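These notes open a run of structures that come right after.
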Structure P
Amino acid sequence: MNIILFGPQGSGKGTQAETIAKDYGLYHLSMGEELRKEIKAKTPIGKKVESIMAKGELVPVEITSQIAIKISKLKESKKGIVFDGYPRSPEQWAFMNKNFKIDAAIELDLSEKESVNRIASRRTCPKCGKNYNLIYLKPKVAGICDVDKEKLIQRNDDKPKEIKKRLEIYHSQTEPLKKEYQKLKILSIIDGEQSIEKVHTDIAKILKKK
């Protein structure tokens with residue numbers, strides 16, 4: 001079973017994707033995380049990506065496609081993949097639609113106001129990169145990372161003005177893809193403003209029918 005899980009910043013898609021992957025024995029593919037792994041491992045792909053990202057440019061579809069195919073060949077992805085926030089462009093979707101059978105595309109819908117509120121409440125560990133939220137995913141000790149005890153920070157792009165810019169980009173990229181999912185009758189939309197538990201329950205109901 002292959003699932004696309006998407007939603008605006010703050011919708012909790014990463015948390016839900018991780019849980020779904022555990023529940024169904026799927027591979028959780030976050031393209032950003034996979035690219036960071038390649039950079040850290042200094043692979044040929046990683047070296048290309050590092051150079052591209054250093055210039056502030058988008059990673060081309062040829063590279064993200066290589067990553068997706070590489071993951072699909074791992075034994076951990078034998079039962080399927082949860083694609084977390086990917087694809088993000090018509091070109092990426094064209095590749096996905098050609099190379100993967102997608103069983104469900106699930107959107108976690110969230111208002112701009114709630115998205116800004118949630119993201120502005122996010123804090124990140126500067127050492128390990130673990131994310132927390134002052135509303136619903138608090139660290140055990142206020143302001144301190146559970147993993148390595150570093151002081152948490154707020155990233156510059158997690159401030160309201162920058163969040164709104166990212167939301168505009170997200171919606172402009174996503175609307176064309178939603179139309180494609182609708183044509184294939186694989187699109188489901190869930191209220192992302194519900195509790196984490198309720199969102200998970202709603203996702204499970206959709207997947208039960210697949």
Structure Q
Amino acid sequence: MSRVVLFGGSFDPIHHGHLIVARHAAETLGARRVVLIPGASPPHKQQAALAPAADRLDMCRVAVRDEPLFEVSDWETRQPGPNYTLYTVRHFRDLLPAETRLYWLIGMDSLAELASWYHLGEVASLCTLVTVGRPGVPRPDLAALKELVPDAALRELAAHILDGPLIDISATDIRARIRRGQSIRYLLPDAVRDLIAARGLYRS
């Protein structure tokens with residue numbers, strides 16, 4: 001059975017924290033493929049001023065260039081309006097062979113927000129939700145999800161909370177450092193840093 005990890009997010013910008021936890025999840029799960037899926041208009045960030053989707057897509061591409069574990073999908077960036085996780089999971093469920101086991105990777109902060117997800121029960125039926133820890137974010141009580149997902153899916157969710165690694169790098173901090181004219185070396189791949197500089201991203 002092939003195993004594929006789907007990793008959606010704004011990736012504004014993508015950094016070493018994203019890549020380290022994605023690789024850790026793939027190795028833990030025995031997956032040979034991680035698909036990075038930048039979102040064009042994430043529903044939970046409607047008020048946020050994101051870098052253009054084309055730039056975030058290109059940053060993901062250069063970040064994992066020559067990395068056989070990773071690939072980048074532009075599917076969400078081509079969808080009109082806000083896109084929900086459910087629609088993306090359905091797309092990959094239809095695209096990949098039926099025997100493929102799908103995982104959707106989230107951070108601990110997102111685990112605490114699962115009750116607000118669009119049609120969470122169907123998402124959980126189509127893939128296995130895998131959570132990676134984030135520094136300073138405690139593990140939430142999953143009791144609030146009992147009415148939203150079947151017991152078996154809830155047990156799967158609890159069993160797929162990974163302990164680490166805890167990488168204290170944030171895209172918010174990277175953007176702030178760029179605005180202040182500070183170095184972002186070592187926080188993200190050099191190719192991403194070069195692209196940000198060449199396109200003048202995050203300067204204001």
Structure R
Amino acid sequence: MIFKNREEAGLLLAKKILERYDGSLVNPVVIAIPRGGVEVAKPIAKILNAPLSLIFVRKIGAPFNKEFAIGSITDKGNVLVNQFAVEKLGITDDYIYSEASKELQVIEERKKKYMNYLPDIDLEGRDVILVDDGIATGLTTKAAVLAIREANPNRIILAVPVMPLDKVSEFEEIVDDLIVLYTPIDFQAVGQFYEDFHQVSDEEVINILREVNGP
């Protein structure tokens with residue numbers, strides 16, 4: 001299964017959400033992982049007539065390949081580490097601390113750029129639809145779920161277009177509902193399942209937030 005682009009994937013997810021919940025969502029809010037997840041989240045938020053917000057998490061990449069996540073960090077500085085990968089690759093605590101500090105700086109810079117366009121939302125008692133453009137290792141998504149859980153929502157519904165089949169059970173255990181369109185066995189990277197997987201810019205994120213939430 002190949003998606004034309006992130007917006008098409010979002011439309012397909014929105015259809016699945018409507019089929020499953022049929023108007024029974026409790027005061028829903030859509031939360032995207034920037035930046036790619038924001039394009040997927042846009043049609044979902046529009047169709048559900050829900051506000052769109054962001055969760056700020058960043059992956060910590062391995063020394064030999066920054067795209068391979070060995071950990072993740074939230075905007076509150078909470079670090080989640082794949083201990084098995086860290087030990088197998090011989091990655092030191094100093095490396096993790098150094099990279100986490102760099103990623104936290106990136107998070108703070110992005111928060112400053114986006115903050116004026118984000119709605120002020122209390123998640124307590126609400127259904128949260130957490131959206132990204134796909135899951136590979138899942139570390140950033142897990143960190144996002146844990147951060148959202150602290151806000152005491154009614155339910156966390158994770159909606160993603162694609163994730164490896166062997167990750168499904170992991171996420172079914174930590175969210176209240178998982179909606180995923182495609183779960184391939186042969187999974188190399190999220191981008192392989194999109195015709196258009198361009199790097200989303202800050203300007204695109206801001207424009208989407210304005211479009212969904214108003215100026």
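For the read-out FRET efficiency 1/(1 + (r/R0)^6) of positions 57 and 153 (r between Cβ atoms, R0 = 30 Å, to 0.05), a value of 0.75 was computed from one structure; give its label from P, Q, R. Please report the intermediate quantities before stating the final value.
On the way: P: 0.75; Q: 0.45; R: 0.95.
Derived from P, not from the others.
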*Can you tell which of P, Q, R yields -13000 when helix-only ellipticity at 222 nm (-39500 (n - 2.57) for each DSSP H run of 4 or more, over all residues; to 500) is derived from it?*
R
*Where does the value 17.9 come from, among P, Q, R, when mean count of other Cβ atoms within 10 Å over residues 81-88 is the thing being computed?*
Q
*So mean count of other Cβ atoms within 10 Å over residues 1-8, computed for just one structure, reads 16.1; which one of P, Q, R is that?*
R
*Out of P, Q, R, choose the structure whose coordinates give distance in nm of label points 7 Å out along Cα→Cβ at positions 33 and 129 equal to 1.8 when calculated.*
R
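Could you figure out which one of P, Q, R the value 4.1 for distance in nm of label points 7 Å out along Cα→Cβ at positions 145 and 185 was computed from? Mind showing how you got there, number by number?
On the way: P: 4.8; Q: 4.1; R: 2.4.
Of the structures listed, the value fits Q.
Could you tell me which structure in P, Q, R was used to calculate semi-axes √(5λ) of the Cα gyration tensor in Å, for residues 49-96 alone as 27, 11, 9? It would help to have the intermediate numbers written out before the result.
Numbers: P: 22, 13, 9; Q: 20, 17, 7; R: 27, 11, 9.
So the calculation was done on R.
If we compute distance in nm of label points 7 Å out along Cα→Cβ at positions 25 and 105 for structures P, Q, R, which one ends up with the highest value? Numbers along the way, then the final one.
On the way: P: 2.8; Q: 0.6; R: 3.8.
Sorting by distance in nm of label points 7 Å out along Cα→Cβ at positions 25 and 105 in descending order puts R first.
Read-outs: derived from the displayed coordinates by stated rules, not from any lab. Everything quoted here is computed from the prediction, not taken from an experiment. Cβ atoms are built from the backbone, for glycine too; each structure is taken alone.
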